[in-house]
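Engineer: Each in structure tokens, the structures are laid out below.
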Structure I
């Protein structure tokens, strides 16, 4: 079965190293929380809000050992007024035997407000 794993993180400023480092942190936590192997990943889609322009967050995926051949693409979020600023979102599609309710979606830093009902912290507390 193909499942989507969602994740998001915020950055404090539009700085290339902070963007890539935050994305790497998010990806590593998504991988750890869901026991994902690169060979099981169909693709990774990363979106950013309009205020993130200093780097492609997809660079973070290339820092991970064994993830060289995983397709990754960056895109922009719809600029909805009042939406969470400086936010990086990830959608990772994976082949897994897990049921949808077993997937751990990961929301870090300021992004926890996006889906507190699905966040990793919430699942750990259950």
Structure II
């Protein structure tokens, strides 16, 4: 399933992989379109959602550039494009996240995102 994520003036497409976290992605699908407000934490953009998932699926404490994840404690979707404030030689989220997919475009465009930018997430038709 592909989604378009618009954050301020930046737009990326992400592929959500249902084999990674089926319950999490099903809950996100039901919540689309999602409108929210962006937050930055180092080279991570995250935004709160009304998605309520309590099950850890594909939960990871280390992620990769371009990963899209759901953070259970914050009910937030996270977009990773570099190191967070607690990263060492690896990219570390605040706590374990359910990795749900990958950004298909260059994730470093997210460096332009500022706290408070409007976020819109919606499904796009697969080609």
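Engineer: Among the shown structures I, II, from which was the value 21.1 of mean count of other Cβ atoms within 10 Å over residues 63-70 calculated?
Structural biologist: The read-out comes from structure II.
Engineer: Output the label of whichever structure in I, II has the greatest value of distance in nm of label points 7 Å out along Cα→Cβ at positions 55 and 87.
Structural biologist: II
Engineer: If you don't mind, there's one more thing I want to ask. Taking mean projected area of the Cα convex hull in nm², for residues 47-94 alone as the quantity of interest, name the structure among I, II where it is greatest.
Structural biologist: Structure I comes out on top.
Engineer: Additional query: When you work out distance in nm of label points 7 Å out along Cα→Cβ at positions 15 and 79 for each of the structures I, II, which one comes out largest?
Structural biologist: Numbers: I: 2.5; II: 1.8.
Structure I comes out on top.
Engineer: Consider the structures I, II: one of them gives -6000 for helix-only ellipticity at 222 nm (-39500 (n - 2.57) for each DSSP H run of 4 or more, over all residues; to 500) as calculated from the coordinates. Say which.
Structural biologist: Of the structures listed, the value fits I.
Values in this text are rule-based calculations from the coordinates and carry no lab data. Bear in mind the structure is a predicted one, so any value in this text is a computation, not a measurement. Cβ atoms are built from the backbone, for glycine too; each structure is taken alone.
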